[in-house]
Structure 1
Amino acid sequence: MHASGGALAVRAARANADHLRLDYARPFERAALAESPAVSLYLDACRARDKPACWLAMEIAEQDAVVRTPLEWPPRNPSPRWREAVKLVEVNCLAGDHMSCAALPTESDAHGVTFPAASGALGRSPGCAEPETDRCPEATLRQECEIGFARSCNTLATRLDMDALTNPRTSQQAESDAARKRSYALAAASCRAGVVDDCQFHASPQDPVLELAVSQSECEFGRACGGLAKLYLGRGDLARARDAAERGCQYFAERCAELGVMYLDGTLPEPVAGRGQALVDFVCASLRDVRGDQAMRRYSPCGRARLPVGAP
């Protein structure tokens, strides 16, 4: 008897949590992190018609491309399993599943893949990524916002705000505020449902409980862990703040130097004596090796580095 999509998704969640458990040694390893076994498990659940599993397979496979290539930008192209997951998300979207449409990546994040027939296409387009361009008609954005796309609502609010700056006589504050408020509400719902990319659009501090929950969801997938650390710091919870910052360091090498400075400044307590200096030194030496002396010198945390004798 085959496992249900839900059961497979539970196994995938456990596998992903185990794969990316907090590991203080990870930031010092130059070897690439193996691809998460959760991708295959989520894909199995996706094929068994668990739609959120499709979104998570796509998200984790994309994140793996970053985690496996520390200090490199842009990251390597995601694996074929990412492309398979994206295709399955698109199929579900075209079949009428709104959340699957919301989960589709923007064209700038889709590695050359486009979804012109999928609902919410304008909000995903490069033309809407730059508020100054005229390739993002507001009438269409309004339609997408009304249908229920958080990204389109957020973009609409941003464009209305920009228009108000260039055309002082045009007062669109009420519409902008309404679009932003709708973006927050839609993003909170889709983020909790598993559309991780929408989490970034819920930025309202007016609901601190929800703000914390959304930030926790993002950090589980390597996003905005620094923001979560700041939330915990604001609450005086240094232990959780440190864990969130360490997780961000585990996903992105550059975050390690920033964390090291926080340790050196006493903002956070070191889990092990000397960790702050060790993080700064390792990341800055690696940055110099990968991107050169000038890139290292421009990165402000490297002003705290103690490089070996003979190093520039």
Structure 2
Amino acid sequence: MLDRFSSLQDLKAFVAKTEAAREGHSHDPAYLKWYNARRILSCMVWDLFTAQCMAHYAREKQPNQSPQLSTNGYATGTLSLETATAILEAFKRSPLYAPVSGHEIADGDFFSGGVSEESAERTRQQFRTHKMTDQLAKLLHCALASLAGTIEGLAGYYWMPGHVRLYERAPEETSSDDGWHLDGWPIGIYKLYLYLEGASEELGTTQIRYADGTIATVEGGLGTWAIFANSVLMHRAYPSPAKWRPAIEIPILPALATDPTPKHRGCTGSFPWYPVDFAALNGAALPEAFSGDALEYRSLMRTLGLARNIP
């Protein structure tokens, strides 16, 4: 597995072949070793970067208390009625993606490697995913900019949005023990939800369960938002029992400076594996050993090395 490749392109072709092994075989051993190795390294790098971003923010802002999301892990608020109404209307006009097919790839994203056919079938039944439009992007940029300082204080770092997921959740009856989970993201990345028509057990919402068994249910009117530590706190979607629920989901990523520009990475996109834009580094005045291509080559080789040693 660790034979030297003649170029980054050859190495990436090998990785693509490894990931494609999952198609029709969601438990392919080679794929699972690769995917587990990549998630391990991704979480490690994001954790280190998050700590650096928190230290940077603390030096500049000198907050007098610990960030709320590092203590109780959850906060909520409401967009202005004008902003929320405009986003909802633009969402309704945005086109739908074609239904997800098995093994769709989101190259370079945390959940890349493909959607298994089992996941694709579940997604087709439960979700209608919308495309980003220019109008939606502008409105979301304004909404996120209005929350910039609030999210900084809650997270304890400057931030940027990851992939903006625009979707509707199908109506479904929810029993008392259904759907509780952790997302398995790096723990310093938080999930922001915008509830476009409001949040309640009737409209559809999110529930968060603390270690003592206490359950918090997001509730509010048009434009309610919630942000929480989705890989630390058990949580679940609580679908409306009667109607499709429109929502927007955004990973909040640590950064060295806040930039509320929304990013949309396609139907099955997520946030990047690493807090590095390899392509952008290729255009920077850096030594060759630290160019984007050189860094990406070494990161992929190290991932393959770890994958080889996973039992």
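Check the numbers for mean count of other Cβ atoms within 10 Å over residues 41-48 across 1, 2 and tell me which is largest.
1
Using distance in nm of label points 7 Å out along Cα→Cβ at positions 129 and 273, single out the structure from 1, 2 with the greatest value.
Answer by largest value of distance in nm of label points 7 Å out along Cα→Cβ at positions 129 and 273: 1.
Out of 1, 2, choose the structure whose coordinates give distance in nm of label points 7 Å out along Cα→Cβ at positions 89 and 185 equal to 2.5 when calculated.
1
Taking distance in nm of label points 7 Å out along Cα→Cβ at positions 81 and 105 from the coordinates of each of 1, 2, which one would give 1.5?
Answer by label: 1.
Could you figure out which one of 1, 2 the value -19000 for helix-only ellipticity at 222 nm (-39500 (n - 2.57) for each DSSP H run of 4 or more, over all residues; to 500) was computed from?
Attributed to the structure labelled 1.
State the single structure among 1, 2 that was used to calculate distance in nm of label points 7 Å out along Cα→Cβ at positions 57 and 153, giving 1.3.
Only one of 1, 2 returns 1.3 for distance in nm of label points 7 Å out along Cα→Cβ at positions 57 and 153, namely 2.
Taking 1.03 as the value of Cα Rg over 2.2 N^0.38 Å derived from one of the structures shown (1, 2), identify that structure.
Computing Cα Rg over 2.2 N^0.38 Å on every structure in 1, 2 gives 1.03 only for 2.
Computing relative contact order in percent (Cα under 8 Å, 6 or more apart) for each of 1, 2, which one ends up highest?
2
Rule-based calculations on the coordinates, nothing more; no lab input. Note that the structure is a prediction, hence the values are computed from the model and not measured. Cβ atoms are built from the backbone, for glycine too; each structure is taken alone.
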